[in-house]
Structure I
Amino acid sequence: MRKHPCLAESIIALCVAALCVLVAMQTLGYGAIATRIPAAYEGDGLYYGMLIKGVIDSGWYLQNPWLGAPFGLDMGPFPMADDTHFAMIRMLGLVTGEFGATLTLFTLGSYATAAISAYAVMRLLGLGRILAAVGAFLFSLQAYHFWRGGHLFLASYFSVPIFVGVAMALYRQPASGKHRWIWLPGIAALLLLASGTGVYYAFFGCLLIGFAAIAAGIEQKRWRPLVLGAAACIVILLGTFANLAPHLASIHRHFGDEVITDRKPSESEYYGLRFVQMALPSLSHRRVELRERAQLYEKNAPYVNENATAALGLLALSGFILSILTLLMQSGSVPGSQARRFGALNAVAFGYATVGGLGTTFAWLVTAQFRGLNRISIVIAFISLCALLTAVQTLGDRIKSLRLRHALTALLAMALAVFGFWDQVPDWNQFNLARANQVGFEKDEAAGKAIERALPAQARVYQLPHVSFPEAPPVLNEGSHGLARRYLHTRGIAWSYGAMRGRESDQWIQVMETIPLPERIARLAAADFDAVLVERAAYVDGGVAIEQEISALLGAPILICPDRSCALFRIEKNGLPAMSPLVLAVRGSGFLRWSTGLNGGIEAESAGETAARMFLLNPTKHPIKTRLRFTLNPKSDSTFTARSGQEIVLAQDLAAGRDQPFDKTIDLDPGITTLMLSANPTGTQEAGPLSGGYSLGGLVVDAVDTPQQEREMREADRRREGIFSDREIPEGPH
C-alpha cells in the first residue's frame, strides 16, 4: 500500500462509501423492498419522479411530450442548474429503464458520492486516514440527508466538500513551488462539475470562496489569493450560467408571461436558518425523549418548515461551537491556525443564513431567489466535522508513542462513528420509507397497467381537475403533484397534467376550463383527445357529481381503477356534436400589453424596439386551416410583416394612425407555430425595429374545417360588423 498510496486512498474511500450505502439501504427499507419502489413517493418525490421518467422517455428533462398535453411539458421557464445530476440520472436510466429504480439508485448513490467527496477533501485538509474515513461516514449519514430525500437534488450534496476544500486551500498560507499550478485545471474541472448540482450549493460555494480569498489576501498581503478566488468564482458562475442557458433562452422567448418562480424577500426569513434547530436533535432521533423535544419545538414554534432538517447532530454541533470559540479566542496574530479558519467559515455561513442576517439583507436589496437559506446547514455540518476531527488529531499528535497514538486514535474514531450513527441515523424500524410507499406504489402501478390496456397507443388523456404545475397548493388528498402518478406508471400515453404554468399548454387548458362541460368534451374530441380521467381524491365528493355529468355525455366509464381512485371515460367523436378544435394565439416576447378585449378578441401593443413573437396553437395531430382576424394601427407609416420560419405569411403597407383590418387564412401545423411580427418605416428593404410600434386589436383565431364553413364565417362577419368585404380584406401572400 505504501508503494501505491492513491490505490490505498481509493480503497478506503470506496469502503466508506459502500458502508454508507448499506446503512442507507437498511434505513430506507431496501433490505426487504424492491428498488423499483422509491423512498420518496409523495409531494416533491412525485415531481422528481416526473423529471426522471422524462429523462428516460425523452433523453433529457427540458421537453416531455407525454406531459402537458396537447403541447407537452416545457421545463424551460423553470430554472434549474442541475445538469450534473441529470447526466447521472441519464446514465442510470439507460441501465434500469424505469423511473422507480433510477430514483432509488440515485438516492443511494448520493450517500456514496458524499462519502467519497468528503474523504478526499478531509485528507487534503490534513486529516489522517482513519479520522477522514470517520468524517466521511458522519457527513454522508447526516440526518439532513435522510430528511431531504423528497428534495432529491438537495440530498445529493457531494459538491459541498469540493467548495469548502477550495475555500480552505485559498485560506491557507501560500504554497511553495510552482508545481502547484498544475492542479488548477483539475480544480476548475471539479468546480464546473460541482456547479451543476444546483444553484444553492453553487451560491454558498461562491460565498465561502469569496470570503476566504479576501481574508487570505489581507492576511498574506498578496494579490494571488484574490486572483485565484475570483477565478474560482468565475468558473462556478460560468458553469451555473451554462446550466441555466436553456432556461434563460426560454424565458426570453416568453418575456412578459407569468413569472414561474416569483419569490418574496420576506421568505428568506421564513426559510431562514435558526441555531436552535441546528442544536436540537433530529426529528427522527432514535431516543424517544430526544425526538420528542424536537417535535415539541416543531409543534409550538412559529414558521417551522424545511428548516427542521437543519439538525447537525451532537458531533457536528460540538465542532461548530468549538470552531466559533477558537475564532473568538485566538488573536489575529495566529493566521496559520486551521481551526480558526474553520471558525471563520462557519461564522460567515451562519451569519449569512440566520434569520434576519446578511442573507435577508441580500434578499431585500439584490434578489429574493435564494430564499431557502436553511439549506446551508449541510455546509456548516461539513466544516464543523472537519473542525472537530482536526482538534481530535491535534490532541492525538501530542502523544509521543506512535503505537499508542494510533491505537487511541483508532478507538476514538470508532467511538465517534458509533455515537454519530446512533445520534444521526434514523431508526430503520421507524423510518422505513420504502415500506411505507410500497402499498401506494403498487396500487398506482396496477392502475397504470389497467389504463394502458384500456386505451390505444399514443392516446391523449385529459385529467380532471386541472392542477397547475409546478408549484400549486395541495388539492385535497392528491397533494400538489398527485396527478403525476398516472404518467409515472404508463408508457405511450400523453397526459394533460404537467402543463407549465403560464405557458402554451397551460393557457390552452385554462381556456378549456372556462367552457361548459358539454362543449368542452366536444372540443377535446376535436383536439384528438381519447379519454377523460377523473381523479376522485381531488374532489370533496369523491368525484360523484363530475362523473355523473360526464356519464350523461360519454356513457359509463370504460374503467374504474383497481383501487377505485379514478374513473376513465372514453371520448367517441360519433356520439358528440361536431365542434372545431380550440385554436389560440398566445403572447410571446416583444409585447408591452396583451389582454382580452370586451368583444373577446385580443388587444395588444408591441414594444416597438424589436420584432414580436406570437404563438399559434393547433392542439390536433394534423394540419388544420386557420383563420386570423385582427386590426393593426401603426404609429408611423410602415410595412408590416408576419413570418413563420422563413415563410412570409403576411406583408402589407400600413398608414399611421389608421386601423387596417386583416382577415388571413393559413395552414397551421400540429403543435406550436411561432409568428414573428415586425414593422419597418416605409421605404426600408428589410424588417427591423420600429421606434413607434403598433397596436393590434380584435385578434380572433378560428379553426376552419371546410370551405363551406369558411364562407359561412365570412358572411356572418359581414352581417355582424359591416366592415369587411372581399375588396377590403388584404390577404397578403399565401
Structure II
Amino acid sequence: MKFLRWLLVSCSVLFGCFRVTGQKVNNQYNLAIQKTSIPVQIDGLLDDSAWKNADVARDFFMVLPMDTSYANVKTEVRMSYDDQFLYLVAVCYHGSAGDYVVESLRRDFAFQKNDNFLFFFDPFEDKTSGFSFGANAAGAQWDGFIYEGGKMDLSWDHKWISKVLNYEDRWVFEAAVPFKSIRYKKGMTSWGINFSRNDLKTFEKSSWAPVPRQFPTVSLAYTGNLNWDAPPPAAGANISLIPYVLGGLSKDYSKATPTEFRKDIGGDAKISITSSLNLDLTVNPDFSQVEVDRQVTNLDRFELFFPERRQFFLENADIFGNFGYANIRPFFSRRIGLNVPIQFGARLSGKLNKDWRIGLMDMQTKSVAERDLPTQNFAVVSLQRKVFSRSNIGFLFVNKQSLRYEPDKDPVTPEARQYNRTIGIEYNLASPGNYWTGKAMLLKSFSPGGGPRTITQAANLNYTSRRLLLSWQHEYVGKDFIAEVGYVPRSGYVKMNPQAGYLFFPRKSAVLSHGPLLQTVFYANEQFRKTDYEHSLTYRTTFRNQSVLNAYLSKTYIELLTPFDPTNTGSDSLATGTRHRFSTAYIEYISKPKSLFTYAANVRYGGYYNEGTRLQLTSEFGYRFQPHVGITMSSTYNDIRIPGSWGRRSFWLVGPRVDITLTNTFYFTAFGQYNEQTKNINLNTRLQWRYKPASDFFIVYTDNYLPEYMAVKNRALVAKFTYWFSL
C-alpha cells in the first residue's frame, strides 16, 4: 500500500504542474455568417441569394503529408442561416485529373478511404465537445458527435439534408442542418468552426484553420471562429417520437424447438429540455437490426471487448462510457440488456451551461425465470465540470439493484447480487494546443460481503509533438473491486506502461515518415511481485501514398494466476503459477487507399505458452466498383504447436463481405464468418432503406451452422419499420 500511496501523491503533483490556461490557438481565423431571408435550396448550385454576399473561407492549410505550407488543392466554403436551418456550401476543386475516390454511398464512411469534405463546430466554445457533418464526393453523408476534444462518435445519427454535384473541375457539397438537430447555448454569437478536406488523388489532407499533422483535423483545440451577425435562433419546441413495429420468426434447430413467431411494438422519444439538454425515453426497445459483432479467434486469457452499437445509448455516450480506461470502465452500456429484455429506460444528457455537463440514466430489465435472474434496475449519474482551458473534472456513480429478489435453491443457476455500486472521480487534462493530455482516476466499488481491497486508481500523461511521443500510464485494481455494470477484465494487479516514440521526415522520398516506438507493459500483484511483462519495439513507416509498413519485436513473460487453456477450446489447462517466456516478431503492410483494389496483410511468428510456437497470418483483400459495390475477404490463420496433450492446433477465421449501396439511402450488406475455433458458420444479411431522414425499414436474416455437413443450428428473419415524427 506504500507503493499505492506514492502513486497517488505523484499523480497529484504531476497533474498539478500542468494546470493550463491560454487564449484559443487559432483565434485569428474568423468567418462571418449572415442571416438570409430566402431559404436556401439544397441542390448543389450556388445560385441562391444567400451565397452572393457570404463571407468565404479559403486558403486552406495542408495537414498531410506535411503541415508547413498552404494546401495545393483549392477549397472554398460559405455559410448562412435562417430561423430553421444552418446552411453551408463547399466548392472542392480538383487537384489533379481523374475520377474521385470513394468507398461507397454508405453513411458515416471511413474518412481515410474517401475524397470528402467535413465541417466541425463547437457551439459552446469549450474546445471539448461539438458536432460534425459532411459528405464524400459521391454524396454519402457523414455525421457524428465530437467528444474529448477530437474523438468522433459516428454512431450519433440525426436529421439533415445535403446534395453533392460533380463537375469536370470540382465537386460541390451543399447542406442544411436543422437547429433542432444540434445542441447549443442560446445567446452565443461566436462558435468554434473548422473545415477539413481529404483529397486522395493528390494524397493531401487540408483544413481552413491550421492543425498540426500529428492531430486529427477534428481537433477542437484548433478551430477558428464562426461569428454570427445575431444570436442563433432558438430551436423552439423539439420533441421527436420514434416508434417501431416488428415482425419475425426464429427457430433453434439444435434444441428441436418449434418455430417462434415475433410481433413487437415499442419506441423512443427525444425531448429537448433546453437547446443543449436532451431527454431520451424508451419503452420495450428492440435492437435486432444492429449488425452482429465480428467473430474473432480468441486466444486471450481475459474477456474480450465489443463496442456498443445500440442507438438509444449513443447520444452523449462519452459522458457515461468514457470514464476510466480501455480495461477499467466502471460503466459499459452493453451490460444492460445482455440477453435480457429491457422494459423501459430514460437518459438525460447534455450541457447545463458552458462549464457543466450532466448524464443521468435509469434502465430496468425484465426477469428471466429459467436463469433465476430477477428484475434489475440500472442507475447512472455522471457530472463533468470544465476547468482551466480544456480540462475537466468528472464524477460517476453506478448502481445495479435486484428488485424483489429471493434466490432459488438450484445450485446450477448462479445467485445474483442484491446490489453492486461503483463511485468514482477523475481529472482529464488537455492543454490548449493538445500537446499534453492525460487522466487521473480513483474508483471504489460496493457489494454485499465485499472484501477490503475495493479501490482502483490509475493515471496517465502523454506528450505528442510532430516528431516525439512520450507517454506514461499506471493502473492499480484492487482484488475485491467489482464493477458488474463495467468492463474490468482483470483485478488484483499493478500495471505500468511507459512509451517513447520518434519520427523522421526524409525530404524528396517516397517515405513520408518513419521511426521507432518503444514501450513496456509491466504487471505485478498487489505485493508488487512481477507477474507479466511485454517489452516491444515497433518501427513505423508511412509512405506518401498513405500506405503503411510496420515491424514489431517483443519479449513476453507470463505467470498464470489461474488455470488457462492456451487454445481456448476446452482442452487441458496449464496450471496456476506456471511461468512462460517467449519472443515474437510481426510485420504488417497496408496498401494505399486510393486504389480500387486494396489489401492488408500481416505475419506474426514466435513462441507461445509451455515452450510452444504460434504462427498467425492475417489478410484482407477488397475491391470496389465505386460507388455502388464493395467486396471484401478477410481471413486469419493461427497455427499453434504446444508440447503435451495439445499438440498441433490450427484455426481458420474467414469472413467474406459484400456491401451494395444503390443510393445513399438504400443499403444491402451480406457477410459470412467461418470460425474454426468455435466450430461455427454465421451468415448475416441486412437490407436498410432510409425512406425519409432518420426513418428506416430493415430486413435482417441470420443463420448459424455447424461446419460439419452444414447442419443448421439456428436461424431468424426479422422485418422492422421505424418512423421519426418531429413535433
Structure III
Amino acid sequence: MVGGARAGLRAHRDGGSGLRRCRAGRGQTDHQPATGLRRQGRPNPNIQVPHGPGTVRLCERLTRPCRTYPIGADGTVEIDTTTWTNSPGRYRVELLDWADKYDPATGQGFLQPSFAGPGLSSHLGYVDLRNGKDATLDFGVWNPDDYCQDNPDLATPCQQAATKPGGKTLVTFPYTSRGDTQGNPNNPTVLANGTQTGTAYGVAYDKKTRRIFTGAYAKRHGDYGPGGPGAIYVTDRNTGATTQFAIVPGAGNTPHNQPDRVDADFAAVVGQESLGDIEISADGSRLYVVNMKDRSLYTYDTATATPVGAPLPIPDTACTPAADWRPMGLGMRDGVLYAGGVCSAQSPQNVSQLRAVVWTFNPATGTFGSTPIVDEPLDFPRDPAVAPTPGNWKPWTKDDLTQFPDGGNGQWAYPQPMLSDIEIERDGSLVLGFRDRMGDQSGLIIPNANPAKANVIESIATGGDLYRVCRTTTGTYEWEGGAACPRTGSEFYKGDEWYQGAGHLETVQGALALPLGGDRLAATVMDPVRTITSTGVGFFDRWQGDRGADPSLQGLGLTYANDGGFGKANGLGDLELLCDEPPVQIGNRVWRDKADGTQSYDETAGIPGVTVILRDANGQEIARKKTDAKGEYYFDHRDGLRPNTQYKLEFDKSTADPTVDYEAQDLWWTPNIGLNQATNSDAVPDGANPLADTATVVVTTGPPGTIDHDIDAGLWVAS
C-alpha cells in the first residue's frame, strides 16, 4: 500500500451554497455581510443543515471498479482507506446522489448542486491521502428558490382609513431599514394608493417578471379597491403601473358603510369574507389564494390570469363545529404549500375549542394531506397586550353585534387569533404568524361596534403573536415548549414587546418575512420604534427570538396616526421579500495533467496562481481571478456573471506559481481530446500552440440558479 488514510465527507443543504469530510448538507446562499452572515461558499452551521441520505463514489485505479458509500441521515460518512490493498492513496471523489435531488428529465425533486468556494467543494473533487494524510470534503446542495440577494426590498400593503382614500396602500423599503419614517417622503417608497388597490392583505412576488400581487382584505373602516372583495391586483416594478389581475368569485357581498357609526356593522365581516393570504409557486407560474368566504384555495395562472382547476375546500375536519374553521395563512417551500387557519370557537364561545391548524397541499397532485401537520389548542396563558390585563386568546366574537365587547373609554385589547402567515425555516420548522382579529374590527378613536354602545369611543391595541413549530427528526411537528422544540421563558419569540418592556408585551400583527440566508425574521408589529400609536416591522433574531436589549433598535415605523394609519390596531398587510432571481456560477479547476486531456484519479494536484479572466462575448474584461492552492477558480454574480449569457474564459499560465519541478514557461496546454465533459480539458491554446501563455474557452451560462463546474484546463510538464 502506497498510502491511505481517512476521508471524511459531509453533505449539507446549503440555503444556497454548499458535502464535507464527505458531509452532505443543505443551507442558504449567503450574500449579506451587512447583517452578520457568512460569505457565500463558507459553511455556517446556523444557515446550513446536514442533508442525507445520499451516495458518494471513490475511484482509484482504472483497473479497479469505483466504490460507493452511503451518506447517513446526518449528512456524513467516513471512509477508511487504510485497509485497501495496494491503494495508490489518491482518489477521485464524487457526490452521486442525495435526498430530494432535482431530476431535469422528470421535473421531480428540488435540490441541485450548490456554489463552491473556500471550504466548500465542487461535486467532483480529488484527494491525496498518501503518507497517512486525512482529508475532509464539504459538499452542498440547494434549492435555488431559497436564494435572496443582499439587503432585498420588502413589500407590504399599508391599510388606510377610509377617510384617506388616496393614501399609500403598497410600499417597499430595504430590509436593513430601521427607525421611524414619519415625514420621510422617500422611505418607504410608495408603489400604489387606495384608489388603485383599496385595503389589501396578501402579497406575492414573481421575481422573473418583477410583478407584485396583492389581494383585497375585509377591514372595518378600510374601503375595498375598484375590484371589490375578491380582487387581486398586480403592480409592475418595471413600469410602476398597478392594474387589476383577477377577481376571485364568491368572496363576499357585504358593503362598507362608513357614515353609519364609522362602518360599525362591518366588524362582523372580518375574517369571514374577502381574501386571506396569497402565495406564488417557485417557478412563478401559479398564484394561490385563500377565499375566506367559502374557505377554499384558488389557483391562477400568472401569465393569463385564468383559474387553474376548480377551487378546493381547505379541510375543516380538525374543527368542532366545522363551521368555525377559518383559514387564512399560506406558506411555500420545496414545492409544498402550507395552508393554516384557526378553529375560531365562535359558535360555542368556549376557549378550549380554539385551535391552530396547518395543512399541507401538494400542487402536483392537487390534494391536501390526510391529516393536519399542526393541530394545537390555543388556550394557554399569554403576556398582556395591554397591561395588566392578560393577553390570552379569546373565541371570535359572534356576528350578533349586540354582544360585541368593549373595554370602556380608552385603550383596551380583546385578542382573537387569525393564523395569517406561515414561514418555513431552514430545517423545515414552521414560524406561524397570528393576527389579532380585533385589530381589524376596531381601530383608532372609533365608536364601539355594539349599537347600544355607540357613545363608547375606543382605541384598540392588538395582541397578535409568533410561534415556532419544530420539525422533529421523525418528520413530525412539535409546538414550541416541548422537548423537541425548546425555548427559554414563556415563548420563543420573546422580542414581541414595546421597547420599554411594559404595557404592551404582545405587539405582533401577524405578517412575516424570512430570508433564509439572514439572521433576522421580519414581522409586522405595533409601535415598532419609539413613536407610539404606529405600526411597522420588528426584526427578530432567528436563533434566540429576541430583538435585543432595546427592541426599538430593531424596528421600522411605517404608518402613523396622522397619515391615515390605524394607530395600535392592525395597519399593515403581509410582508414579502422582493428577491432577485438566483445567481449562476461557473468555473472549477486547472490541474497538472499527464497530457492525455482527462483528469484521472491520481491527478490530485492543481496548479495555483494561474490567472483566469472573465470576458464578455466581445472580449471586454469583466473580472479576473487566480487559481487557489487546489487549482480552483469560480465566477458568479458578484463578478458580474449573468444567466443565459455567452462569455469567454481566458487562462493565463504565465502567472502560475513555480514549484520545485517546473516554472510557468515549462507548462504545456493539454490536448482537448477527453470525452467526459466533467473531467476533460476545455481550454484551447491561442494559435493552437501548446506553449502559448493563454488558452480560451467559450461558455454560455445556464438559467438562474444553475452551476457549471466543468470548465477545466489541463497543463503538463514535458519530461
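Brief remarks follow.
- At a computed 3.9 (distance in nm of label points 7 Å out along Cα→Cβ at positions 64 and 400), which of I, II, III: II
- Distance in nm of label points 7 Å out along Cα→Cβ at positions 168 and 632 derived as 3.7 - corresponding label from I, II, III: II
- Looking across I, II, III, the calculation of distance in nm of label points 7 Å out along Cα→Cβ at positions 136 and 408 that yields 2.6 traces back to I.
- Identity of the structure behind 26.5, 80 (criterion: Rg and Dmax of the Cα atoms in Å, calculated), options I, II, III: II
Taken together, the values in this text are just the output of simple stated rules run on the coordinates, not laboratory data. Everything numeric in this text was worked out from a predicted model, so none of it was measured. Cβ atoms are built from the backbone, for glycine too; each structure is taken alone.
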